[in-house]
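These notes open a run of structures that come right after.
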Structure 1
Amino acid sequence: MTTDPIVQAVELTKVYETRRALDDLALRVQPGSRFVVLGHNGAGKSTLLEIIATLRVPTSGSVRVGGFDTVRQPREAGRLIGLAPQSNALDPLATPTEVLDFQAVALGLGRRQRTRRTRDLLDLFGLGEHRASRVATLSGGTCRKLDLAVALVAEPTLVILDEPTTGLDPLARIDFWAELTRLNSDGTTLLISTQDLHEADVLATDIAVLREGRVVAQGTPAALKQRVGTRTLTLDLSTDAASAALVSSSRVGFLPDDHGNRVRLGISDDPAALRDALTEISGVAGEITGLHLSEPSLDDVFVALAAR
């Protein structure tokens, strides 16, 4: 049975004066996914997220969130969405309790519901000890948790995050990633824009690569890596003569490496090629001092697909 997408963009175009930020873009985000949008600066990531979040109107085309058109039915679509923008807009003089309560008031929640939701979110993100602290005194990681808590006040099914860990130190980033993964495990769909390829690799179940306002590739991280590159086998050999002999006699394509007595080979999934490679490796087995198999990375994906 096919699941209806939580987000579907069709022929989406956005023009600013003479610049096309989005150009006939198509996108499908499945419920329960951690969907990451990658692309260079100016590729259209922020514009895409803003249109999905009902903050901007497309020039043409359409976006549906949970089946609701974001232009014709913005209130209905908006009720399904929580937004954590790149730069926090938290009042530096307010406390986390006040910030969450203000958001609940803006959403029309009653007093009892506001109190319960504020308490639950403070507990959920471990913000209880900071409930009465001013936002200005909180660390960057704690503020990002509060941003996410604000996005969840209305209990949305889709949370949109633009550059969620920009400016965080490594430990705070890891902690925030764990919060996002836990949130997703409860069934919330995450739509994330990031420039951090490691972050994308850690978080994404699905990735869309944008280039000049279009989706040029979409799939799982593993599928995109396989699309743009092969695994690389690196052998360290005991002598220059051994590595030179293997390169010169190789039928499968061993290449010299810049680091000493080292050779590299791109590994395909073709059985015959694998057998030939193993035969050649067995001939120098006594000379091998090290072996490493590396997979293509999201850096390879980005360079191959997102470059202008």
Structure 2
Amino acid sequence: MPRLSPKLFKEAAGISHYLPYLLPACRSITSSVNELNWIKNELPKHKWLKALKLRKKLVPLQYILGNQPFGNNLSIKCEKNVLIPRNDTEDWVIKLSNILSEYFQNTNNNNIVNKPFTILDVCTGSGCIPLLLGSEIRPYNKQISLIGIDISNFAINLALKNLKINQNFLNLDSRTYYFSKQDLFNNNTLNNIKNKNNSKSVDLLVSNPPYIHSLEYTNNLQKSVKLYEPKLALLGHLEFYNQLLYKLFHPHFLNNSPNAFIFELGNDQQVQFTKNLLQKLDKSNQWNCGLIYDSNNLIRCIVGWKTDLNILSKICDKLL
């Protein structure tokens, strides 16, 4: 990364004596101004300087402010040791919420709106994905349930905090949500969820697993991310998609194999691996597959669905 010029620091100081603190992290005047405005809006004046000094050390702004907006109304609490929710994740979750809301509205005449529908989020982190899905979809299906699992105690504790923080605003029954510490690589994970969650079936499996390859982590990842965000939630590759799909096709998966999945991923190799493994495991040839791209036109998610959830084809930018 190129060094910032003294001229840029002088220009920043001419706008505000606070701005030079933000340049090392923001790298531009425009971004520095935006972050300064957020700090001023979110924190009392006596905390500004401390926040600026932390940001100068590349501490992520969300950890400094303590929260990240997610969706239209949710405020997700952010704490050290748990991954910060990303805008690209927010984008596909909103799209999924809209698609499923449409699905339940269109099937209301068949009373499916009152049928239990369970979404399992693996590697739930802060709980942002199930919280947003539940808040958007529940008006169209009062029996929706959301399960979030993660191997990290920090993550599960934070997900429960975020449920509490947003519960009054969302007017949600806390029984809609169930967060539990579970290890995706443990063969007993499925039984553990069944035993603790009244043996509910799962209709949709979603996950934003660790997917950053070790070489990318070492050579290309932003310094602030490597310094402050948990390696446990970032570093991974094909092994997670292997486990997710084998769990998906488990014959006793929470009483019923899901009809759809959405996995966030980071590169084409992970796409091809997941697609090929899906074809290998799909003995009955029931599954369709597609991709979601992010705002930079990069691969963001792979989507799979059976006939019952054909509506998920609408979320895809490309069919495979």
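Brief remarks follow.
- Which entry (1, 2) yields the derived value -13000 for helix-only ellipticity at 222 nm (-39500 (n - 2.57) for each DSSP H run of 4 or more, over all residues; to 500): 2
- Source structure (of 1, 2) for mean count of other Cβ atoms within 10 Å over residues 160-167, computed value 18.2: 2
- Among candidates 1, 2, the computation of relative contact order in percent (Cα under 8 Å, 6 or more apart) that gave 14 used structure 2.
- At a computed 22.1 (Kirkwood radius over Cα pairs in Å), which of 1, 2: 1
None of the figures in this text is laboratory data; all of them are computed from the coordinates on show. From a predicted model like this one, the values you see are computed outputs, not experimental measurements. Cβ atoms are built from the backbone, for glycine too; each structure is taken alone.
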